[in-house]
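Readers should treat all values here as calculations from the given coordinates under stated rules, not as data from a laboratory. On a predicted model such as this, the values are computed, not experimentally measured, just so you know. Cβ atoms are built from the backbone, for glycine too; each structure is taken alone.
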Structure 1
Amino acid sequence: MKIAALQTVSATRVAANLDGAAALLAQAAAAGAELAVLPEYFCLMGQQDTDKLAVREGFGSGEVQDFLARQAKALGLWIVGGTLPLAAGDDAHVRNTSLAFSPKGECVARYDKIHLFKFDNGREQYDESRVIEAGRAPQSFVLDSRDGHAWKVGLTVCYDLRFPELYRALAADLLLAPSAFTYTTGQAHWELLLRARAVENLAYVCAPAQGGRHENGRRTWGHSMVVDPWGLVLAQREEDGAGLVVADISAERLAQVRKQLPALGHRVL
């Protein structure tokens, strides 16, 4: 199965970001991808965190959700919309939500980001909990590929990469990690964490990312990539800016690696 990790440099207007996403999704479909995954915050990187509040949607309908459903159906793609802001339990917060859509345009899974990023090195300060309400439960879905294989796909987002117990709980064949890593943390840990999660779980990892200098001044690391169960980087976008990487993932390769190193069956704790 061919999959695509899409990289964006999202701006401060939802409509412009959706136009850019549509172009990338069309490229992924033209390249033969069956699954295309957009990065975290693909629909908005506001001037400030609270800008998410103005564009939040109720689960089930809204401009961004309608866009994802329409694109999936029109292109015949499985699409995972990295994250978009959905209504939370109060008016001061949103859920940072990843939604999966089938080629029929149906939403088949919802994951609300569990782990909320906080970082302060004296020069950069981030605290997602100021505006985002954390999710509580792991989520996955089954993707039936054109060759007849059923893939268990685990949903995670960005900062989740630092919490390996979530990935163990998912017990998936393909792990998705749409992200918006800062340049600082991405340069230090992005590839290391992605390859570790792939190796630990003997699973493929697809990691689309924000990558470049945004209108709000934030710089994201990018380097969207796909990693195989042995930790090999199958595809990686080396430069900043919008684009995509496409890679083939194989059920046979997955089974081979898990058979030759049956570590998942050796767990004690």
Structure 2
Amino acid sequence: MNGGPVLLAKKAKNNVLSLNASFDYEDLIGEFTTNHLPDGNYKLTGLIYTQPRVPLTECETLANSIGLNSNWEQGKRDLRKLYLLNINEDKKNSEIKEIYSKLNEICTLLLNITPKSGKVWKLTTKDKIPSLKKLQDTPMPNCKPDKAEKCNYLKFCEKNGICVNSRIGFVKVKTDKLDEKSIKDFIDLFTPDFNGKVPTDFTELVLANQYMIEDFEDPPNKDKLKPKELREKIIKKGFINRILLIDKKEIVNKVEFKV
């Protein structure tokens, strides 16, 4: 079992959303943010990484088409198979939206969006892709009594073997006041498989994902691959436990996958 991403969403009475999540949710949070970012000027900083098995040339071509620089560098240590692009530019909201819409599918965008004025719609993301070891589930930490007493998710964590507070913190954003359509957009984007079970008047939502791998399938060209290539291209089959805690009510959805 591998630990999937965890999302914590809190909605204030004035419909301000605060999103806090782990790695692998930076794409959806970035998409939601840029789709609703108010008109204005923003500081865009951070890193864009290539993704495994996506050629650098493909990322370069798209990045160049939207005016980003071509100074890609090779990653170091455990990221040496990837390339990264440093970003430090002033952008309009429409330009940032274009970056996400064109690069989000083929690159990993670890970006920060800071408004030139005001404190809302500030998105922050850590600047390094976590190692596979850190992404895998680890034993539940033994919380000290005083810490456990203050944890709002203790029963949820103990039941599902997921420590919410230790998993979030990779990407964060706080919105301005949202209308009902924008709240509905959030629900549709993050919980499309829960079939309308998430009401727009929720106050707090935790969404955890557990990857359960049940079987492995050899790729079609197995005999032509080296052992290392075979390990990278072997097909994994299983399901994702999508565990939703919404205002203290828990709902579980099982989604099969093959990758």
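Suppose you compute mean count of other Cβ atoms within 10 Å over residues 23-30 for every structure in 1, 2: which one lands on 21.2?
Values: 1: 17.8; 2: 21.2.
Structure of origin is 2.
When Cα extents along the principal axes in Å is computed for each of 1, 2, which one produces 54, 47, 37? Show your work: numbers first, answer last.
Details: 1: 49, 44, 37; 2: 54, 47, 37.
It was calculated from structure 2.
For mean count of other Cβ atoms within 10 Å over residues 39-46, the calculated result is 15.5, so let me know which of 1, 2 that is.
Values: 1: 25.2; 2: 15.5.
Matching structure: 2.
Given a value of 27.1 for mean count of other Cβ atoms within 10 Å over residues 79-86, calculated from one of 1, 2, which structure does it belong to? Mind showing how you got there, number by number?
Details: 1: 27.1; 2: 16.5.
Computed on structure 1.
A value of 26 was derived for relative contact order in percent (Cα under 8 Å, 6 or more apart); which structure in 1, 2 was it taken from? Before the final figure, lay out each step's value.
Working: 1: 20; 2: 26.
It traces back to 2.
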